[in-house]
Structure 1
Amino acid sequence: MQRTETVIIGGGVVGASVAYHLTERGAKDVLILEREAVQGRGSTGAATGGVRSQFETEINIKLSLYSLDFFNNWEYDCEYDPAGYLFFAATDAQLEYLKQSSARQRELGVRDVEIIDADDIKRIVPFLNCDDIAGGSFGKHDGFINPLAVMNGFTDAALRNGAEIQFETQAVAINTKKEKIVSVETNKGVIECENVVLCTGAWAKQLAATVDIDLPVSPQRRQIVWARAAEPLPTGLPMVIDIGTGFHFRPAKDWNSGIPARTNARHSSFSNNENYEIIFAFPDPDEPSSTNTAFDDSFIDKVYQRAKLRAPYLYETELVREKCRAGLYENSPDHHAILGGCDVKGLYFANGFSGHGVMHSPATGRALSEIILDGKASFLDVSCLSIERFSTGKLLHETAFI
């Protein structure tokens with residue numbers, strides 16, 4: 001029977017970060033279980049790679065500050081590009097929210113986030129319809145990273161430090177004795193262990209249920225339209241987000257080209273010219289909870305109609321159907337992560353990121369490593385993200401989640 005001290009279930013960016021941070025602290029007996037033949041076929045590979053410090057809650061702002069600094073100074077090239085994040089408001093109430101949030105962000109140490117007017121927005125995004133825009137907020141140091149590069153960087157370093165990874169190994173149950181972790185059952189046999197870290201995204205709820213833990217995480221499909229413009233994109237185009245509807249767009253980067261396709265999609269007739277290609281999306285309120293990751297063609301017209309109203313330039317782009325994609329959000333009830341342990345000794349959660357798993361992966365990995373090794377996270381107090389908040393009613397609130 002196989003034995004290890006810590007089993008990390010899930011080889012995406014979050015699991016890789018936990019492994020990296022544990023082994024950086026000297027832990028050697030660390031095993032990552034990846035159910036696919038390669039990493040990156042789940043939510044990490046479907047992520048757009050946005051990173052931002054423009055959040056509402058203190059904990060999300062602090063997670064972002066730590067993670068952005070990590071990306072900017074990491075010896076591994078994760079292709080961090082501080083192109084910026086632009087939130088725009090179509091009402092005075094929305095603008096007031098952005099003003100209050102940006103003030104809080106500056107109090108907590110966010111640099112170069114400012115409130116801008118419609119004229120400023122028009123200069124940054126010339127093709128945007130600004131007729132009804134009241135203003136917005138712009139974060140200069142927000143931007144983009146390559147999710148797969150981040151995942152690979154964490155994994156490579158963890159393996160060098162002594163961790164191991166097993167592919168095509170799916171965990172089916174967690175076993176306990178006297179409310180203490182004793183092993184993990186997989187499709188390839190039982191692995192005895194003392195610690196289990198759940199990093200399985202949208203599938204974490206089922207595994208938690210095997211030890212009678214009700215993990216409040218629900219999967220939801222999120223879809224992205226990929227298109228090509230007839231003319232080059234404006235230089236330095238940031239992530240642009242409608243604070244009212246969640247409609248957003250950004251320059252496209254084909255980071256997923258190294259991941260084998262889930263379907264036999266035809267080869268694109270376009271070269272990957274990043275000056276012409278763009279992605280745009282919105283959180284469809286009609287999307288039910290499911291694990292469906294098939295792209296739905298009916299979404300195309302929905303998002304193009306929103307583009308027509310807000311940015312005719314986008315409406316006139318040519319769809320690159322084979323690059324459109326869908327992935328899964330793992331939503332928690334308050335759209336904040338669930339980090340830390342629980343009543344089962346040795347069981348730890350890194351779940352419920354609600355779309356922020358990649359951007360907060362450095363802080364998440366460090367927090368979990370400190371909780372496992374020291375009993376609590378000392379670099380940042382993440383106790384407000386514990387699973388207990390759902391039973392005590394101490395939920396968090398974040399308005400601008402996309």
Structure 2
Amino acid sequence: MSDFSLSLNEDQQQLRKWVHDFSERVVRPAAHEWDEREETPWPIIEEAARTGLYSLDFVGSIFSDPTGISVPLVMEEIAWGDAGIGLAIFGTTLAVAGIFANGTSEQIGEWLPQCFGTPDKVALGAFCVSEPDAGSDVSAMRTRAVYDEATDEWVLNGTKTWITNGGIADVHVVVASVAPELKGRGQASFVVGHGTPGLSQGQKFKKMGIRASHTAEVVLDDVRVPGRNLLGGKDRLDERLARAREGRGGTRTQAAMATFERTRPGVGAQAVGIARAAYEYALEYAMQRKQFGRAIIENQAIAFKLARMRMLTDAARLLVWNASWLGSTGGTFVAAEGSQSKLFAGETAVAVTDEAIQILGGAGYVREHPVERWHRDAKIFTIFEGTSEIQQLVIARAISGMHIQ
């Protein structure tokens with residue numbers, strides 16, 4: 001008998017059903033309200049915390065699944081309910097991934113619980129990388145971290161932008177330049193705890209989609225953090241900088257990139273959830289809506305759209321699962337499979353939601369039906385955590401072995 005299988009085991013099936021039930025019962029009914037309000041859905045996050053969905057234990061359990069499939073299962077089901085609320089619930093995992101990828105075991109043990117808080121006092125985390133002049137080009141980062149040897153503190157100055165949970169988080173993980181002359185190789189990650197003087201929220205952005213997720217600038221004005229808040233510690237940083245100055249270790253992953261590589265398939269899974277929601281809604285509508293005496297799905301023009309929507313959604317899911325499985329099993333990424341999954345799933349979500357609107361016609365363009373919201377939500381998945389163009393660049397470099405610009 002072959003060991004290969006694409007079937008979910010019993011635990012994964014139960015996990016998917018549990019998260020889907022929460023999404024169907026709690027998330028989807030509230031989606032329109034919080035999209036209109038453009039506010040953080042604290043009652044939904046608190047309910048997720050009470051049920052155990054928003055907790056370090058739960059996130060730890062899904063990320064420790066040796067198959068790697070639990071994370072995309074959860075992300076797809078939550079985004080099926082609503083991508084904005086889903087990001088409000090799981091946006092903290094970006095900070096978690098940043099700490100886990102770059103921190104020592106002591107730092108991981110100290111800071112990860114503080115990212116979530118408790119069911120009675122929920123906390124949030126934020127991962128701060130992008131800047132007004134450093135989005136896709138992370139090496140152009142201007143935020144600086146300067147070491148004050150006299151006090152064993154790091155002093156951070158700069159402005160971060162497009163930050164999920166920015167300014168309202170209890171734990172901010174900030175990527176800053178410590179050796180500007182080394183560009184991307186001279187960066188490090190710092191934890192800024194709750195109430196640290198000098199950290200403030202700048203502009204809160206009013207967005208096209210995922211409007212239940214808080215996105216804002218984070219301003220760092222002489223923010224002082226203890227030396228122990230440097231993720232990985234100063235000794236490791238000094239060794240890495242020395243290697244970079246000597247021209248060694250050139251393939252070492254940047255602090256920001258180490259986090260994104262762990263999260264891109266999960267982002268792709270959210271896009272799959274949006275696409276699936278739009279496909280299912282359009283299919284049901286097409287089977288019920290009658291024109292010229294028959295259901296509109298009986299017309300090839302509609303039926304073929306739905307066939308393609310289903311095919312693209314299923315293909316995107318397989319790419320996401322493959323990348324997640326490779327990452328968890330120690331497989332080799334030979335063709336930037338993580339970027340492939342995020343690229344294809346994001347483009348699929350945009351295409352499928354666009355077709356869903358077309359199938360519904362005028363009804364798809366008004367807020368009485370959710371497909372217009374799903375289309376607005378889908379677009380961000382071709383932009384954040386690496387634009388579609390950047391994903392193609394990463395893939396092209398991987399398959400050619402050349403530094404394509």
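When relative contact order in percent (Cα under 8 Å, 6 or more apart) is computed across structures 1, 2, the figure 23 traces back to 1. Looking across 1, 2, the calculation of Cα extents along the principal axes in Å that yields 64, 49, 40 traces back to 1. Suppose you compute helix-only ellipticity at 222 nm (-39500 (n - 2.57) for each DSSP H run of 4 or more, over all residues; to 500) for every structure in 1, 2: which one lands on -8000? Of the structures listed, the value fits 1.
Among the shown structures 1, 2, from which was the value 0.00 of FRET efficiency 1/(1 + (r/R0)^6) of positions 245 and 277 (r between Cβ atoms, R0 = 25 Å, to 0.05) calculated? List each step's numbers first, then the result.
Details: 1: 0.65; 2: 0.00.
Of the options listed, only 2 reproduces it.
Matching task: 0.95 is the computed value of FRET efficiency 1/(1 + (r/R0)^6) of positions 45 and 373 (r between Cβ atoms, R0 = 30 Å, to 0.05). Pick the structure from 1, 2.
Details: 1: 0.55; 2: 0.95.
Computed on structure 2.
Taking mean count of other Cβ atoms within 10 Å over residues 69-76 as the quantity of interest, name the structure among 1, 2 where it is greatest. Kindly include the intermediate steps, with their values, before the conclusion.
Working: 1: 14.1; 2: 26.1.
Looking at the calculated values, the largest one is 2.
In terms of FRET efficiency 1/(1 + (r/R0)^6) of positions 21 and 109 (r between Cβ atoms, R0 = 30 Å, to 0.05), the structure with the greatest value among 1, 2 is 1.
With FRET efficiency 1/(1 + (r/R0)^6) of positions 157 and 349 (r between Cβ atoms, R0 = 35 Å, to 0.05) coming out at 0.40, pick the structure among 1, 2 it was computed from.
On the way: 1: 0.95; 2: 0.40.
Of the structures listed, the value fits 2.
When FRET efficiency 1/(1 + (r/R0)^6) of positions 189 and 229 (r between Cβ atoms, R0 = 25 Å, to 0.05) is calculated for each of structures 1, 2, structure 2 gives the greatest result. Among candidates 1, 2, the computation of FRET efficiency 1/(1 + (r/R0)^6) of positions 125 and 357 (r between Cβ atoms, R0 = 35 Å, to 0.05) that gave 0.55 used structure 2.
Bear in mind that the values in this text are calculations on the coordinates, not laboratory data. The shown structure was predicted, so the numbers you read here are calculated from the model rather than taken from an experiment. Cβ atoms are built from the backbone, for glycine too; each structure is taken alone.
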